[in-house]
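Novice: So, here come the structures, one by one.
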Structure 1
Amino acid sequence: MKIAITGCGKVGTTLAGKLSKEKYDVIVIDKEEKKLQYVNDTMDVLCICGDAASADTLLSANIGTCDLFIAMTNSDETNILSCHLAKRLGVERTIARVRNPQLARTVELIKSDTGISMSINPDLDAAKVIYRALRFRNAEQVETFAKGMTEVITFVVKDDSPICNTRISDLQNKTKTKVFACGIKRNGEVFIPNGDTVIMAGDTMSFVASGKDSYTFFKKIGYDPGSVKNLTIIGGGRLGYFVGKLAVENGIPVTIIDKNEEVCNSLSNRLPSADILCGDAMDTNFLEEEDILNSAAVATLTSNDPVNVMVSMFVHKNSPDSKVITKIKSSDFEEMLFNLDVGIIVNPKYIAADNVLRYVKAIENVLAEETQSMCHIMDNKVAVMEFLLSSTAVNTGIMLKDIKFKKNIMITQIIRGGRPFIPGGNDTMEVGDVVLVVTTQESITCFADIFA
């Protein structure tokens, strides 16, 4: 598949890297030569310097030969216009990043006229991920699959947890739940466990289960299975607004703090049921005076990474029972934080890139085994992929114990006839099944890739 991306910002560059690694034919367009030079030096892509809102630039890139055009510049209007031009020049499908909520609603109404197949909003996508994490008081990340029938949940194993020193193979019997451990982070190392792996205090663990079993599992191990009771958001920008809106709509009391009075006034009008405080979150006296340390959850969502990290570390140290969520936009900065006390790390560019990648795989695999959904867990080091098996899928009808899989591949769940189950060695994968695969390998692009 040939894909053109315009805009070498954080999302565009991340997406270009992911698509290039998966061996797609990628063209990257940007007006800034410095940004293009970085992409050219680090990725196997074709770089073109020019304005994607110019028909001349798109013609010079032979844009009509592309199967997909993705507009990721910082300008919503430029993204909409360039998608329209690309469609007129022969591109079948286009994706536009549209961050302005009012403009996004307009785009939905005029999609057929503009030629936009899909619009994405990285802030809204990240807000949905954050809200899902708020559903379970003790969960760090919650991802849903198989149309909501199954979940992949990540949490930290507490020192006094009854599953400490339990082998993975004994986990289901000990908790009397159908859960399947599929990832562990220990001492900064992320790996896929096997049956002999022993769960240790301090582990960050991911498991696959139905919503009902997830709830029961948390109760069995002494965790509060409910959602957070209230939420404080530091930063009233787009992401803060979207998270606040989702929380308010679902009955979670919200306080939003921003030091910009104009932003606070706007939020008061847009979220009248939320408490809006104008103040500097870096002022620890202010946080204490406003009783922020008693919040059930605190999300630091400003546009400043150091501010988010420092406030999160302060909250975590002084209110260890609070759930802390930290937004990070710099990849280099993010790598430094995985073992620090900043709670859940959220990077909107990875979330947006995963959502676009889902769409790419969906249109590529329409007639083959489909990648229904995918996401990354465990500091983006583990991929969870959902495949729908067609009549062309390999190794169907063969017992799993007789199939040779690549290293670091785990079949965590099979959904057959609308009923999910955790497979054993004597089970088979059949045509029509939805199969959930967990892997640390970056080279898995289709179902056939999981086999040795």
Structure 2
Amino acid sequence: MVDYRSLSLWHDTMGESFSPRASLSGAQTQAHWDVVIMGAGYTGLWTALALAKQSPDLRILVLEKEVAGFGASGRNGGWCSALFPTSVGSLIKQHGLEAATALRHAMVDAVDSVGRWSKDLDIDCDFVTGGTTTLVRSPIQEHRAKESLADAALTPADNAVWRSAGETLQATETLGAVFDPACARLHPAKLVRGLASAAESAGIRIAEQTEVLHYQAGRVTTSRGVVRGDVVIDAMEGYRSQLKQTRRHSLPLYSLMIATEVLPDSAFDAIGLEHGMTFADFRSLIIYGQRTADNRIAFGGRGAPYHWGSRVKPEFDRVPRVFSALHQTLVELFPVLAPYAITHNWGGVLGVPRDWHSSVTLDATTGIGRAGGYVGDGVGLSHLAGLTLADLVLGKTTSRTALPFVGHQSPKWEPEPLRYVGATAAIVGVALADRIEARTGKPSLVSKLIAPLTGH
């Protein structure tokens, strides 16, 4: 049996045993459900709760291969941000200024909405709004910061501002930073486990230890039998790639994290990192961090390899060289942390669509709905997606259903070996670009070459 507490810092600090809920039963395979949702992560649970809130009589079934919060929803960096994987400029180019502005407003509003829903559902998930500080530590990062501020200024929704080196976190070689107030720190496993409990209290059935093998209109085949429903929702995000029928719809990309031991307040005072604050910098190979409620730093980044055939296995969650690189990077940023131990390391898979554009869809003919493609920005975005899916299922026309991620169709990823070559080139390329740009101080040709593979 899986030791669920060992999955991450977040699971380990939950203080619960993670005993699985009952699997799908024979009686439930004989029942007819109004809505069958595949995946008990953020997307599936937000969708279920939004449906139950608006239409309490609906018969809703959530299917989960492991336990609620097993995947990225329980293991992520704990940022509830207004980030959307596609840049504002690209959104305007694809959908127009009005639609892009509406989506940006919706993403900013989603941060506060997660906080309100959590409070209303009595979920204590350490939610504190403190914004994101993205550090600038080289001339090339300063160039990217200016591009980021220019992109944010394209709509009135974003309020990112420049802060000088003396006004921001005390990291090494800091030239300044971009501060975005639209972000909150939270404990991701507390949130997702709280959502699952709230869903059960609302009469929603969650069948754990029940693997989805195949789905089609009105029918889902699982390891425990076949279930039928009027609407079938694919909320599997990064694990969507594990079904043969949707393998090329999403690429499973790994993101890894480390966490320090509990730190004294003096360490945070030296850095200037207050509760609620999240941080990153403008390097190509993404890093992200937060101060946890129990006074640790949880810090993560990319760089783990893509595995042939979109394989996802438990052993891929831990890559020692990436953990070592993350620790080195964290100490380089904040040398005051050098004496302190790393107590947890973990990883998880997230879903990447071919065009890096998240989407929410519902086919009125088949009753099949999908949401995902968050590329690691899924805490706030999954909330917006779940509420939007609920509107679509209920046939409502709302401001959410008019957003440009509704109905968006991403192209499929290439078959192997092209998928492997492209994904590996992107992962290796961003790390190489950082090294070249650190040495030259100029944008690298590598960055330009891999841009089509990274959604830019």
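Any read-out appearing in this document is the output of simple, stated calculations on the displayed coordinates, not a laboratory observation. The shown structure was predicted, so the numbers you read here are calculated from the model rather than taken from an experiment. Cβ atoms are built from the backbone, for glycine too; each structure is taken alone.
Novice: When you work out Cα Rg over 2.2 N^0.38 Å, for residues 172-275 alone for each of the structures 1, 2, which one comes out largest?
Specialist: The maximum falls on structure 2.
Novice: In addition: Rank structures 1, 2 by relative contact order in percent (Cα under 8 Å, 6 or more apart) and report only the one at the top, that is, the highest.
Specialist: When relative contact order in percent (Cα under 8 Å, 6 or more apart) is calculated for 1, 2, structure 2 comes out on top.
Novice: Here's a follow-up. So mean count of other Cβ atoms within 10 Å over residues 76-83, computed for just one structure, reads 26.5; which one of 1, 2 is that?
Specialist: Working: 1: 22.9; 2: 26.5.
It must be structure 2, since only it matches.
Novice: Have a look at 1, 2 and say which one yields 0.10 for FRET efficiency 1/(1 + (r/R0)^6) of positions 28 and 164 (r between Cβ atoms, R0 = 41 Å, to 0.05), as calculated.
Specialist: It must be structure 2, since only it matches.
Novice: Taking distance in nm of label points 7 Å out along Cα→Cβ at positions 4 and 44 as the criterion, which structure among 1, 2 has the greatest value?
Specialist: 1
Novice: Going by distance in nm of label points 7 Å out along Cα→Cβ at positions 124 and 316, which of structures 1, 2 comes out largest? Let's see the in-between values first.
Specialist: Numbers: 1: 3.1; 2: 3.7.
Comparing 1, 2 by distance in nm of label points 7 Å out along Cα→Cβ at positions 124 and 316, the maximum is at 2.
Novice: Compute mean projected area of the Cα convex hull in nm² for each of 1, 2 and report the one that scores greatest.
Specialist: 1
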